[in-house]
Every structure is written in structure tokens, then in C-alpha cells.
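I've put the structures underneath this note.
We did not get these values from a lab; they are worked out from the coordinates using the rules stated. It should be emphasised that the depicted structure is a prediction, and the values quoted were computed from it without experimental measurement. Cβ atoms are built from the backbone, for glycine too; each structure is taken alone.
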Structure I
Amino acid sequence: MAEKRVMLNYDEMPRQWYNIAADLPSPLDPPLHPGTLQPVGPDDLAPIFPMGLIEQEMSTERWIDIPEEVLEIYSIYRPSPLVRARFLEQYLDTPARLYFKDESHSPPGSHKPNTAVAQAYYNKREGVKRLTTETGAGQWGSALAFGTNRFGLDCTVYMVRVSYEQKPYRKSLMQAWGAEVFPSPTDKTNCGRAIREKDPDTLGSLGIAISEAVEDAATHDDAKYSLGSVLNHVLLHQTIVGLETKKQFEKIGEYPDILTGCVGGGSNFAGFMMPFMRDKIVDGKDIRIIAAEPTACPTLTRGLYKYDFGDTAKMTPLVHMHTLGHTFVPPGIHAGGLRYHGDAPIVCKLVNEGLMEAVALHQNAAFEAAMIFARTEGLIAAPETAHCIRVMIDEALKCKETGEEKVIAINYSGHGFFDLGAYDLYLAGQLEDYEYPMEKIEEAMKEIPEVNV
């Protein structure tokens, strides 16, 4: 048997994930079967997920052990650094102390492998041969390709067409790790063909790509579906980010006054903030938690809090979340990972109950913040990450006005090396801001079944 690789900093990593379901003020509303609208059970989810992940999805146990095989792969890039942004502080002339948790050190360059590796492990353990998934900007698709490569699984990725065209090197990265990648909607699935027939020029959406990936998995016995955000087990795996951050703050004698992260489906943001949210719920800690999303896809700030399908073809269970409607097709903004019509039920519940805030930002304002960050801290942020950099800068400038010495922290969820085309457009003044019109949201709402909560 080959020796295990030497794992530096292995003892500094958390050995368990944190499940916030154990500490929520009230239970989450259950997901509903798309046909019967009754609460789903494990058997309903078994065609697309392995039982190990289904158990985590439904668990209310506070701490869940991280398997050694997963920890070993985590150790390639974990623990990730918590960095004080001193150059940004100086540029802004703010009394605030600014920190970023740098998740860009993973092989795919984002936080996504934290769950991709775990999901690949649980599927491998149950004999699955192939995973199917969707991806927006490509961070999730490349992370799952990395995870399946580590555990010897095949991987099929349905990539939202506009991002497939905007970000070709994400596709290259997935293929380097052995995945097959298709621009969605495709002619390979029934739902893809139906959507192409209705709108041949569609830019695609995460809802459409999810439908294709789920149909693929459900119609092949050796395949399961893998989701990179939204669901409870995905957020659970990402809590390693927040748990590490808490330990790192403890080492330097700090505690954040404000936490922020970008939100598309909610995984990086939730994983970062949930260990701190426990402090707020259980211990009454006074901490502001802010979700940053694009005005082009304003799920938390303008979506309705209702049960809705997770995909366009209505194949997935309905979950109680803020939604723009499962038929929503967003404009082709460059933050492709923030273009989903819904958000994680846990995140939505916490926003709805006033335990945290949400703000919507235009992409030019986000890119302006990313350029400031690049020219002070030297890092090129993903367009998604740029949204929470904007919030951090805005809050730091408020501290400059008031003289408050607040500690502000963001989850730097990924680098932007594959997004330099978007930076070119910004520098050339060619990026367009887009605010999604309420009438389109209201039109999409008509497709949602009425469910009494």
C-alpha cells in the first residue's frame, strides 16, 4: 500500500463539519416532492444522491466527522490563510481592520472543492461510476472535475451556454481533470432539446443546466447527480471555511463585527458565516452578516419567499426559498456563479427572519472594487467575489466617516484568472449594468405552484 502523502498543517484543520440545523431558532421547512407536493423522504432522493449525502441533507446532528480520505485531499490546500488587507486599509484611510479568508489557493482556484471532494468520496464509497452536474461560471464544474479525478469517477458537466462562450479556459480546466463538458441547453437531453426548440438563441441558465444534469443522472443506473450549492449537505461541507476562520481570529485576539460574502446559491457565504451565526443565535453575539448579490439576479433582495422548483424543467423537489421563479433566465453578466434563480433554504430563512442582511450591486460597482483590491492587495478576484469586496470597501468607508474601528471580514471565494476577458471589458468601459425588472419576476411567479407553508 502506498504511503500517505505528508500533510503539513494537518492538525490545524477542523476534523468535523458544523450543521447549523441543530441551532436554528425553528426547523427548516421540508423539501416537497415535485409530483405530490408532499415532504420528500430518503427514498425519493435515492435515484440522484448517494445515501451518505442524503443522511447529511436531513441531519440535525450538530457535528459531523470529516472522513480521513477527504481530510487528506483537503490538506493539499487547507487550511487557507486569513489575511489582513493592510494595503487596502491604507488606501481607504479607514480605521476599520479588514481581513479576507483566501479560498483561491485550491487547485481549481475557489472554495468549491470543499464540497466537491466530499461528494465525490461519498459517491465512490457507494459504488457510483459517474457524476453529472451543472456549472455557471465554471468554478463548480472544475471543482467537481478535480474531486472526481481524485477518486477515479467519470464526470459530465452541463455548463451554462453564455459562460461556456465567455470563459473557455474553465472548460479546459475541467477537461484537464478528465470531465466532459457541454454548453447547456444541449441536444443530449429531453429538456435541453425542448428548450432549444422553444428558444434556439437562449443564453442558458443554471435552472436549465440543473434539469439536464438531473435528467442525465436519473436515466442512467451508474450515475448520480452532484450539486455545488443550495442544499444543506453542500453548505455543511463548506463550514470548514468558517470554522478555520474562527480559529484564526482567536489566534490573533480578534472577532469580526461584519462578515460578508457573495451569494449565488449560497455555499461559500453560508460556509463562511454559519459558525459565526451560531454565536449570534446561541450566545447573542452582536455581528452583522451581509449577503452580496447582483442587481441582475436579485434573489434575496427582490425575490419572493416561496416554495419553488430548483430547476427549469420541474424535476427537482420544491424548496422554501427566495426565488425569482424557476423559469428565470438572467442576463449574461460576468459573475456567472451568481445567476441562479433561488438561494439556499438556510440562507433564505436567516434573511427572512432578520438574522442577516442582503444587498444587491451593479457589476460595474463590483468591478471597480475588484480593481481597487487588485491595485492594493495584488489579487485578481473572481467577478463573483468582487461583490463582497464592494461591500467591504463601502463598510470601511462608513467607518472612516464615523471613526469606528470595526473588524470587517470577507470570504475571498476565488481568483479571477479565467475572467480576465471581463476585466478587459470593464477597463474599456464596455460592461453594462442591468437591473432585473419586477414585471419579469412577477411573470415568472405565475409558473410556481401554490403551496401553503
Structure II
Amino acid sequence: MNAAAAKTDWSSRRLHFVGIGGAGMSGLALVCAELGATVTGSDRADSSYMERLRAAGLDPAIGHDAANLPDGAEVVISTAIADDNPELAHAHERGATVLHRGELLAELCAEKRLIAVAGTHGKTTTTAMIAWALRAIGADPAFFLGGEAPGLGPDDSAVNAGWGEGEWVVAEADESDGSFQRLSPEVAVITNIEMDHHSHWGSLAELRVAFNEFVADARCAEFDADSPGPAKLSLAVPGQHNLLNARAALAAIELAGFEVDAAAAALSDFPGVRRRLELKGERDGARVYDDYAHHPTEVRAALSALRELGPERLIAVFQPHLYSRTKAFAEEFGAALALADEVAVLDVYAAREEPVGNLAGVSGLQVAHATAERIGGKPVWWLPDAATARRALVDRLAHNQELIGGGQVLVTIGAGDIFKLAESLVEDGGEG
């Protein structure tokens, strides 16, 4: 990292991140520290992102406490941080400057020429593809991702952010809370637009207006499944949706003035992003994948991509994310999950929501019922918690191995903590 390349003197900044272990927040914290800022922070639980922060020399606190807040620090928060958080409440009492993470991202992106990637689906992978290809052709961009991409960190490690010495920054632009409207991209990509975050956007029309404002002053990348770039793209990651992501990435790279064929060749080695059809290992001869899909379109894309691998039996294990999304899309989730041969549904991962008011009574059972109605008599299980799910899946995989031998694929799906279930299944490889 070349701190001198920054326009701002970040060494004068003292930043405290509340929720520093989040996918986006941790990346911002790492880059600010690289640029010379004094960085502290806290999160409610440990995670791989917290481990990466420690490896970079930071010392994030576990648990939220007013005592964590240093004197004179600006406080950085995400939409997930509630007003009654003790550190945020203490910051307000002190009169400290409070920044939304979108404001800080906009500050960092203003240091360079910005390629911003927005859209309901595919933006993390598309952003990572652009960063990967630009680095491969020598452009050395800065980048900010909503997930970890192997190969972009030191010694090919997986990272979610970095500050290259080139003139460009590639950033994932988040529409979930409207923060993408703070960015001023020179080149903009919109992968697609669908309703997803019902707690923020009142209608699809309102969301489209916001996207139009986002691209108002940018050169926009137009793409389809057949162009731009070479007629045939060879990718290591499966799925038609990833071919579209790659075309979007190449369109942005072309608009930024780079040679597309060399970038396309570089994408043939792109390893994907963690939690996006990530192969976790095997159990009883079954390949176990994990995917972050949390919208019906994403679930359908993930299962369609895994179908391309030709499994004899495809088992989908789904954890709905947010009560509001589950209420809005239970039927659509059921239709998408019916692409599998067998389906297990867990209860909702609540995140920041409570099942009260108009969300009272919402549960993953509604998705299980919707799936059962559409799957043509194939097995559907309601397994509310991870411990119950693991016991049932261990038995099922062993039974299927005896019945059909190899060729099984199991995928855990959801934006919550269901990836831990996938990891637990492969830990002993089938010892029960």
C-alpha cells in the first residue's frame, strides 16, 4: 500500500468501528489502518473477519461496552447498529462525530477513480472479478468487497479489501440501506434490480429511482450473456449467473480504458468468493457446498449451477434470512428450492429483526410448506435449528450413500450462520 497515494492525511484520523467484524466494516477498518488512521472497534462475537483484523495488528473488543469508545474518536456504524447500542449511545452523549459506513466508503473512494458495482444479485462476485482482472493486467486497484475473495491478499490469502497503488478503486455499492447513493462512480455497473430489502424500500419503482440517481453522472456498463469480450469465456466458477457476472466485469473494465481480452483471460483463473458456491469438503462421499443466496433468484441460480455438475442427488438445506424477506417471498423460495431432489428448511435467521407486529407468526415453516407443494412428492424436512438439522442430515447422507453410492451434492444456503452447519458436516468426513 502506498499511503502517499491518498489525497487525505488519514494519519490524523481516529476511527472507532461499532460492528467492526462485519464483511463491509472490517474491510473499511483494514484500509483506514493501512492509510495511517488509528483504528479501534468492537463486535458482539468473534469471526474470521476479526481474526484478519488481529493479523493486521488491530485489537478489536468482543462485546459492546461504552468503555470501548476511545476519547476523541469518530464513530463508524452500519445500519445494523441500533440506537441503544452502548457505544453509539455514549458517542451521542459525548457529541462525537458519527459516520455511517457508506459515508466513510465514499470518502475512501473519492481518493481514486471509482468503478462501483451495484445490483440486487451478483455484486460481490462481479466486484471481485473486476479487482482480480485489473490486478492480473497490472492496474493494481484498491477494492472493497462484501465478502472474502481468495487470491487478492498477501500470499494469495482471502481478503475483503485492499489499497493498491493504481489510480482506480473498485467498490461494491450496497443498495440495502440506500448508502450506495453516497458514491460518485466514474464507471457504474448495475447487475440487476429486484425487490429484496423490504424494510428500507417501499416499492420497486422507488428502488429504480434510486438506481437511476446512482448512475446519473457515470459511464454505465451495458452487457448481456453474449458480449462484450471474447465469444467464449472460460471460467473456473460454475453457473450461467457467473458468466453474466464476468460479462459485467469485462464491460466495466472496457469502459475504464483497459484491454478486455487480457482481462478475460485472467478471469479463467478467478477462484470465486467465499460463501458463493464454496466447496467446503465431503461427507459420506457427498460434496458439501455453501452459498450466501438469500433471495429466490439467487437460490434458483445456485441450484441451477450445481445441477451443471451432474449430481445424482442434490440436497438443499435452506435457512431463510430476515422475517420481512421470508414473509414477502415464502412462495417464491418454495418454487426455487423445488429444483433440488431433497430439501431441508431451518427457521429464520433473524439478524436485526423481531417477529412482532406485521411479522408476527412468520417462520421458516412457511417456506417448507411452499416447497412441499411444488417439489412433486420429493422429501422436504422442517428442521428448525442447526443441531436438529445436523443429526438428520448425517443420517440422510449415510442412507443415501448406501442407496445410490456416490454422486451426491449437499448445499447449505442462506445469509445467516448456516455455513457453520456445512463446516460441521465435513469436519469428520462421515464419522457421525
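Highest-scoring entry among I, II, by distance in nm of label points 7 Å out along Cα→Cβ at positions 151 and 183, is I.
Match the computed value 19 of relative contact order in percent (Cα under 8 Å, 6 or more apart) to one of the structures I, II, and report its label. Value 19 for relative contact order in percent (Cα under 8 Å, 6 or more apart) corresponds to I out of I, II.
Of structures I, II, which gives 25, 20, 15 when semi-axes √(5λ) of the Cα gyration tensor in Å, for residues 95-270 alone is computed from the coordinates? Structure of origin is II.
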